[in-house]
Structure I
Amino acid sequence: MSEPIVTMKRYELKYILSAWQVEAVKEGLKGHMEVDSYGLTSIASLYYDTPDYRLIRESIEKPLFKEKIRLRSYGLAKKNSTVFLELKRKAYGIVYKRRVATTEEAVEKFFHYEGDICADGQIAREISYFRGYYKKLVPSCLIIYDRTAYFEPGGDLRLTIDRYPRYRTTDLDLSTSMDGIGLLPEGSAILEVKVQEAIPLWLSDVLSRNGIYKGSFSKYGEAYKRQIIQAKEGKIYV
């Protein structure tokens with residue numbers, strides 16, 4: 001499949017916002033950043049993991065190096081929709097992403113060792129090596145959220161606000177629905193600041209003025225801690 005291959009390298013800083021802080025940030029962005037051409041977009045990310053959840057278990061221990069693989073769609077996918085298989089690695093605070101455009105059917109075959117998901121190349125080899133290293137990877141959790149993305153005209157600063165982050169551990173595909181169980185209190189959101197260098201002073205001022213401080217929040221990690229661990233303890237049924 002000769003679809004575009006994309007590589008990204010950047011710092012990603014996360015913040016949890018209350019409902020009023022969301023509005024304060026949006027007001028503070030005026031004159032500095034603009035909403036991208038896609039506007040509000042619902043995003044679904046299907047995470048693959050080993051049957052014993054090795055990838056997410058290691059990730060929530062906060063090692064200096066961690067990696068995940070997920071299949072992402074923008075909006076509800078349909079048969080033969082373009083989706084993106086994405087390998088995400090974080091090392092010493094820097095996030096590296098490798099992704100390829102593909103289809104759900106091709107990815108299902110890929111994880112069953114029945115084919116490749118893109119033409120030969122460095123990123124294809126990295127994704128194939130990842131699959132081979134972990135040997136068996138299966139759908140484990142679907143994360144969904146409603147994102148508004150902002151960009152800095154003429155600069156490299158990117159910022160996203162993810163509302164109503166939610167998850168489910170059944171119907172693990174990108175074409176059934178965008179339903180899920182909420183991960184945050186109603187009205188709250190996740191702010192992600194994506195930069196290649198430092199946060200500009202004006203944005204630091206917006207954050208500090210509104211009592212917004214950097215934290216750590218993994219949507220998949222939170223879903224795992226909330227639901228999967230409880231299910232393994234026999235408290236709920238997944």
Structure II
Amino acid sequence: MKLGVTLPTFSDDARAVLGAAREAEQLGIDGVFSFDHLFPMGQPARPALHAYPLLGAVAAATSVIRVGTLVARIGLLPDEVVIASLESLQQAAGARLIAGLGTGDRASEPEHTAYGLPYLGVRAREESLAKAVRALSGRGIECWVGAGSARRTDRPSLTVQLAEEVGATVNYWGVSPEAVALAVADLAVPVTWGGPLPKTASAAAAALQALEKAGATWAVWGWPSSLDLVVRARRLARLGE
């Protein structure tokens with residue numbers, strides 16, 4: 001199982017983000033990812049660096065670490081702009097790019113309202129997601145489809161069905177290792193996981209071991225306060241051994 005972290009993009013300090021990406025690469029972390037928000041949820045007064053130009057700079061500042069969106073949100077930009085932005089990132093990052101895409105949910109609606117952006121209905125967002133994933137997969141870009149935090153084995157979401165249709169990876173956020181194991185058993189495509197980093201290395205290591213046992217191909221820690229903590233957790237978990 002590979003290990004990734006989200007970058008500290010809820011700031012106005014791009015240099016600090018680039019420094020974090022370079023440090024993650026030096027420490028042997030497998031990937032760095034950017035959220036796609038106009039401000040942190042529920043905190044409109046706080047800044048947020050935009051994912052696409054930021055990841056282009058990260059790709060230029062690093063050489064081997066994977067870089068990606070987690071997730072590029074449908075509806076913040078026209079579909080063609082989302083596709084073109086990720087295709088441009090492929091030019092910068094090459095095969096290192098992971099294009100995570102998702103439809104967002106009601107928690108994201110205040111961002112649209114604040115900036116006068118339309119908030120599309122679920123079906124329209126799903127159709128736009130399908131359009132983008134098919135276009136990007138057709139260009140050989142690795143795509144992850146965000147399935148959110150819900151996990152229903154009796155009725156897979158349309159986004160999960162799309163991922164299976166095009167062979168994209170399914171990413172779940174914050175679900176339990178047991179839910180990951182159910183998804184791995186149900187789906188014919190890889191399953192990755194993302195969620196907040198526990199406060200101690202031992203707790204994080206135990207979580208990593210459980211996620212690896214469940215069959216996740218990636219674990220991506222959100223908002224890590226310390227990259228050293230991430231490295232210690234991986235060492236304790238001994239991933240891949």
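Laid out as a table, the results:
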quantity	calculated
Read-out FRET efficiency 1/(1 + (r/R0)^6) of positions 102 and 206 (r between Cβ atoms, R0 = 35 Å, to 0.05), computed value 0.80, structure in I, II	II
Label whose coordinates, when distance in nm of label points 7 Å out along Cα→Cβ at positions 158 and 190 is calculated, return 2.7 (choices I, II)	II
Given 14.4, 44 for Rg and Dmax of the Cα atoms in Å, for residues 54-165 alone, calculated: source structure among I, II	II
Top of I, II by mean count of other Cβ atoms within 10 Å over residues 62-69, largest first	II
Which of I, II leads on volume of the Cα convex hull per residue in Å³, largest value	I
Comparison of I, II by relative contact order in percent (Cα under 8 Å, 6 or more apart) - largest value held by	I
Identity of the structure behind -6500 (criterion: helix-only ellipticity at 222 nm (-39500 (n - 2.57) for each DSSP H run of 4 or more, over all residues; to 500), calculated), options I, II	I
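Throughout, read-outs are computed from the coordinates displayed, never taken from laboratory work. What you are looking at is a predicted structure, and each value in this text was computed from that prediction instead of being measured. Cβ atoms are built from the backbone, for glycine too; each structure is taken alone.
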